[in-house]
Structure 1
Amino acid sequence: MEIAIETTELTKTFGLVKRLTAVNNLSMKIEKGTVHGFIGPNGAGKTTTIKMITGAISPTNGSAQVFGEEAGKNEAKARIGYSPEHPNFYSQSAFDFLVYNARICGVEPSEAKERANNLLDWMGLTDFKNRNARGFSAGMKQKLGLLQSLIHDPDVLILDEPTANLDPIGRFDVLTKIKDLAKKEGKTILVSSHILDELEKVVDHVTIINKGHTVLQSDIHSLKNKFASNKYIVETANNPAYLKRISKLGPAKLNPDGNIEVEVKNPERFKSAIFTMFKNDTKNLGGFYPLKMSLENIFMNVLGDKSDLKNNEQKTVSTLGEKNDK
C-alpha cells in the first residue's frame, strides 16, 4: 500500500529555559485511502503532531512527510485539508467563506462557486448558505469547518474532533460521510477524537500515543483479536469474593463494570474449571462469556498498564498488522 503520511522520530520541544517535549520520537505510517484513528489522553501530543504534519509548526527533530513531500512545503500543504476542533470564521456568509478558501487554494472563481454549492448541499446546509457563519450554532460551525477542509479537493483530510458539538444524528451523518470519502473517493483521513465508540465504527487503523510517544499502531481487526485473545468475563453474585479463587486459574482483575476479567492460556481447561467451581453453586454464577474488546477497552488496557507503557515508550512502535503479514 502507498503511504500517504509518515512521521519518523518526530519531536517537538517548546521553551528555552524550562523545556517541554510535547512530541518525542513519534513514528507512524498512514496508508493511502484509509481512515486512521489518532488517539491518546489529553496532553498526549496529538494536536502538536497534527500541526507539524500540516506545516503549521516545524519539528525540533525528526520528520513528517505527505506523499513523500516534506511537511510544511507547498507541495505537501496543497494535498492536505484540515478541520480544527474549534473552527473560526470571518464575518461573511457560509457560501462566501467557502469560495474565499477555495480561491486561496488556487481554485478558479467559477469552479470555487460550484464546489461551494455542491458541498453545502452535500452537508445539508444549502438553506443557510447566505447566513453569516459567525452566527451558526456550534454544530453547524463544525460541519462548515469540514466543508472548508474539502473545498480544494485534497488527497488527505486531517480532522480534529470532527463530531464535537453535534447531536447524535449529526454525528452519525458526519461519520458516514467520512467513511464514504475514504471508501468511495479514495481520500486518506486522519481523525483525532475522544469519542472512541464512534471512531471505532469508521477507522481501518489506529495509532495510540501517550506523552508524545507512539505506544501502539495497528489495523483495527488485528488490534481487537490481539486484546480479546483468551480473555473471559465472569459475573458472580459477589465478584470481589470470587476474584481470589478465579485468579488461581489465570491473571484476573475487576473491570470497570465490576465484573471479573481473566486471561487464560488454555480456554477449554479454563471453561472446565469454571463449570466445576460452580457445579454445586450455580445460583452465584450470573454469566460467563468471551471478552468482546472495543476500542475504548483497548485504550484503557494499553494506557492502564504503566509497565507496558514504559516499555513501549522505549521500543516506540508495535505494529501488529505487520506481524500478521509476516
Structure 2
Amino acid sequence: MPNNKVLITGGMGFIGLHTVEAFLDAGVEVIATYRETWRMPSFLEARVGKGLTWEQADIGEPGALLALANKHKVDGIVHMAIHGQAQPDAGADLRINMDKLSLLLDASREAGVRRVSLASSSAPYFGVPQGPFREDRPLPIDSIISPEAFKKAWEILTLNYAKQSGIDLVNMRLSGVYGPMYASMRNLPSRLVAAAVHGTEPDFSPAFGGVPFAGDTGDLTYVKDIASGIATVHNAPTLEHQTYNIGSGRATSNAEILDAVAKVKPGFAAEFQEGRSPRFKPDAYSDISRMQQLGYAPKHSIETAIADYVEWLEAGNAQ
C-alpha cells in the first residue's frame, strides 16, 4: 500500500513535477517543496489544495526539512532537489553538497519517516565501458566528471548512514530523461521535438556536443515513466534492495529518435554524422530487472513518447 502523505523536495523541477503527479495518481497526499522557481503546469493546476500542497523551502537551511516533515506529519520523503551547480572552489563544492545531504538524512531520521527515497542518476555508470548496467556491478573509484563522483559518494554515504541509523533508505538511479517541462535542451529528444514543433533547425552547436552520430545509443526514458517508477519504488511495502535502476531497459539510438520525430512531424529532417562516435558503448542501457520484480514496466515506446511530447508543445504548453 502507498504512503498516506509524502514530502517531495524539488517539486518544481522537471522530473519533480511529474513525480508529484505520479504520487497523486497513486492516491498519496503530496507536500512538495520549491526554492525560487515557480511554474505550474496544466496537469497540476486543479490539484492544488486537493491532495497537493506547495511549500517554499531551502533544503540547505538547518531544520527546514524537519520542520516541514513534522508540520505535515509526512510518512515518507522523496528527495528530488538538485544540490546546486558546481562551485569554482572544490572545497565549497564539497561542503555545500555534503551539508545539504546530511541535513536531509538527519531530518528523515528525526521525523521517523517510513522511507526516504533519493533520486540518483545513471552518472555512476559513466566510467563503465559497456552495459547492460546493473546495480550490483562494481564501479571504478576514479570518475570522469564531477557529478559521477558526487553520485557515487552520495550513494555510499547514504547507505552507510541508513545502516547506522536504521532508516529505510533507497537510492534510485534514473536514466536519461526527456519530456514536457524540460527546459535546458541538453538532451537530443528535446532539441529535435522543439525544432520540429517550432519549424526551426535543431541546435547542434559545440555547447551541446556537436552534430550527433546516428549510431550512438543510450537509455532514454520518457519522464512520465520515470515518475511512475519513482512512485513504484517508494510506495512498495518492502524492498529487497537499496539501489534500483529506473529506465527504459533498452538502448535507443539517435537515428531511432529522429525517425520517431519525423513520423509525428512528416517532412522534419536533420543531418547526423554516420556511424558511431568514439564515445559509443555497447549495450548502453540500465538493467531494470529489479524494477520489474516490483511490477514496473515503461508504458511509452520512443514513438508514443515523442508523439505525446509533440502534442504537449503543440497545445501551447511550456517546454
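Each reported figure results from applying straightforward, stated rules to the coordinates on display, with no laboratory input. In this text, all values refer to a predicted model and were calculated from it rather than measured experimentally. Cβ atoms are built from the backbone, for glycine too; each structure is taken alone.
Distance in nm of label points 7 Å out along Cα→Cβ at positions 104 and 176 was computed and gave 2.4; which structure, 1, 2, did it come from? Present the calculation step by step, with values, prior to reporting the outcome.
Working: 1: 3.1; 2: 2.4.
Answer by label: 2.
FRET efficiency 1/(1 + (r/R0)^6) of positions 160 and 288 (r between Cβ atoms, R0 = 25 Å, to 0.05) computed as 0.45: which structure among 1, 2? Value 0.45 for FRET efficiency 1/(1 + (r/R0)^6) of positions 160 and 288 (r between Cβ atoms, R0 = 25 Å, to 0.05) corresponds to 2 out of 1, 2. Looking at percent of Cα pairs over 24 Å apart for structures 1, 2, the greatest value goes to 1.
Distance in nm of label points 7 Å out along Cα→Cβ at positions 32 and 296 was computed and gave 3.6; which structure, 1, 2, did it come from? Spell out each step's value before the answer.
Working: 1: 3.6; 2: 1.9.
The structure behind it is 1.
Compare FRET efficiency 1/(1 + (r/R0)^6) of positions 184 and 232 (r between Cβ atoms, R0 = 30 Å, to 0.05) across structures 1, 2 and report the one with the greatest value. Going through 1, 2 one by one, FRET efficiency 1/(1 + (r/R0)^6) of positions 184 and 232 (r between Cβ atoms, R0 = 30 Å, to 0.05) is largest in 2.
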